[in-house]
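See the structures that follow.
A short reminder: the numbers here are calculations on the coordinates, not readings from a lab. This is a predicted model, so every value here is computed, not measured. Cβ atoms are built from the backbone, for glycine too; each structure is taken alone.
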Structure 1
Amino acid sequence: MSILQFKKNILITGGAGFIGSHLVRLFVTKYPDYKIINLDKLTYAGNLENLKDIDSSDNYEFVKGDIQDKDFLADLFTKKAITDVIHLAAESHVDRSISGPMEFILTNIVGTANLLDTAKGYWTELKGHTFYHISTDEVYGSLGAEGFFLETTPYDPRSPYSASKASSDHLVRAYQHTYGMEVKISNCSNNYGSHQFPEKLIPLMINNIRNKKPLPIYGTGENIRDWLWVEDHARAIDVIFHKGEIGETYNIGGWNEWTNIALVKHLCSIMDKKLELPQGESAELITFVKDRAGHDQRYAIDATKIKKELGWEPSIQFEEGLEKTVDWYLNNEDWVNAITSGDYQQYYKKHYSS
């Protein structure tokens, strides 16, 4: 089937990553009349094994590339006749942004600007083409004990990561107001689920418990996060892309607030049961470490707007989703071992270096 015969040719950036791979799989399987072009740089967090079940689909194509390369993007838009963009590619780990902020600035700000400008230049008629930018609740800053982030909450980013995402959000809105580009933005809470690189809290703790390593908890562990099942996030992106209003922002949250310490203790209890360990053994691995610089106290999203206007709501409660997540990691130890050892990076270097 020629690329010109598809109803849409959608460029999904960062599609080999954690959230991106779930979204790519959903769109490839749900919309056979869409061509899905997965653009990923294949950094340490990008993994084509995440998509091996759909990589031979007629409406799917992977392209290795960097959104910092504007000439590459211009060529890609022309060759693949891109009709729409769903932009997830980003550097996303707060700790790494603190130790090395420039890569976050280059990828998240400059890369987004390159995508926007390439799309503006290629889409000679901007009407009818959607540029959908995926962002984070961290752009809003930190909450106290009460209240929630709304779509109208003023931006107050506290880390280089959140500042870079806030900057990219502003750029997307500027391209709508200045040039008339049809944009949509969503800001989500912490995602969890299968295929997440084990630098993030939940997969890190699962892997450390499995290997009897310390479970590092910042400060006293009382920082609060709202948790969103990654498959629910993919469904939300789907509904926003197809039904969301142009120029609107939608907050996507799970209505699942947990302190870090309560989450880890609950995870330890699940792991003890799954690994047939004495209850309490995994929790003995908990180790409190010096708090992260500028550590935000609490994130909590009010997801009323997307439910009221688009009919989306979470399908799963955190306790059930966490158990499913544990099961996936324990049943896919080869994936975890390979990605943490760097074997996949050597594989990519050999097979996708062109």
Structure 2
Amino acid sequence: MQTSEIESKADFEHIRYAQLWEDADVLTKGLGDCKGGTLVSICSAGDNALAMLTLDPAKVVVVDLSLAQIACLKLRIGAFTNLTHPEFLQLMGARPSDNRKALLSKALKGTDAETTAYWQGLADEVEQHGAGGAGKFERYFRIFRTRLLPFVHSRKTIDDTFVSRPKPERQKFLDTRFNTWRWRLLLNAFFSRFVMGRMGRDKAFFDHVEGSPAEHVARRIHHAAVECDPAENPYLHWILKGTHGDALPMTWREEHYETIKARLDRLDIRPGSLEAFVSTGEKADGFNLSDIFEYMSAEVFEQVYGSVLAASAPGARLVYWNMMVPRRVPPAFAQQVTTLTALEDTLKAQDKAFFYSDFVVEEVT
């Protein structure tokens, strides 16, 4: 079995992301018409793989090196199966609840023993923060929000961040009320490479990063606060307030709940690396590659990209994000794909998952 470069460097025993910090709205639009096709998705917390079911594929193959991340998807499968939509939001932490342990038990009904034991071990954390708050990345934001942010911004300023305004007024709010010297000091300290590597993402994920993560975050805050309307941003709402407001991530919205529930049997969960999947000889019509190319050296990226192309049907789309490491089709394969630049530009402007600096949509020719 092939292994991934990052597999030998990073810790995959614990939940890193208990919810997806990528925008499934732009992902599904980027994948295009996939009805009846085979799709492949990096699992992470499972939200994007579930969102891909709304495209009406025949199958979504879900891969991940981390059994903990696959446990996140299996919990969601149980939740969609056994809970109402309001109960789902309470369990995940999008809405307040004093009943999450009971909801967790209900969601785990019929789930395999290993997944059940795993989540029962996290029951206290789920009760307090929701299943969507039980990851390393979410704990990182929780420390930021509860221990440090109150020294920088008042509750009123945070609440006012999510008042819908025209774009010029959003710029004024950012300049005059939000982007204070205290805020800049906090960004530089808390989003440094050292702190993010220890408390947020695995330090191995920064092996190929050049430049300052804090400066990157500062630039992306402008996209979230000015280019987009913060009132419509569920990711920013969770970071600053610890739950979701009126806006929800695509997979968690009521209008998709029954559709996803009816298509859960189309998920094909395969623990392991993407490299292991593409060696099977199967062909896919679309790939959600998350931001996995960031964690690879340029040489390994070219090898893996070539293997993905070999596993792609004609017309398949490769959709992925870059955060701080620029990755696009290697020159060796440039004649085999078309970059859908106009679609990319449209979707990048809409992308509410503001940490990412680039969003890539490439079509196999």
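Quick one: distance in nm of label points 7 Å out along Cα→Cβ at positions 216 and 320 came out at 1.5 when computed from one of 1, 2, so which one is it? Clearly, the read-out refers to 2.
Quick one: P(r) over Cα pairs in 10 Å bins from 0, in percent, for residues 40-239 alone came out at 7, 30, 38, 19, 5, 1 when computed from one of 1, 2, so which one is it? Answer by label: 1. Each of the structures 1, 2 was assessed by distance in nm of label points 7 Å out along Cα→Cβ at positions 192 and 248; the largest value belongs to 2.
Among the shown structures 1, 2, from which was the value 17 of relative contact order in percent (Cα under 8 Å, 6 or more apart) calculated? Display every interim value, and only then the final one.
Details: 1: 17; 2: 24.
For relative contact order in percent (Cα under 8 Å, 6 or more apart), the value 17 is produced by structure 1.
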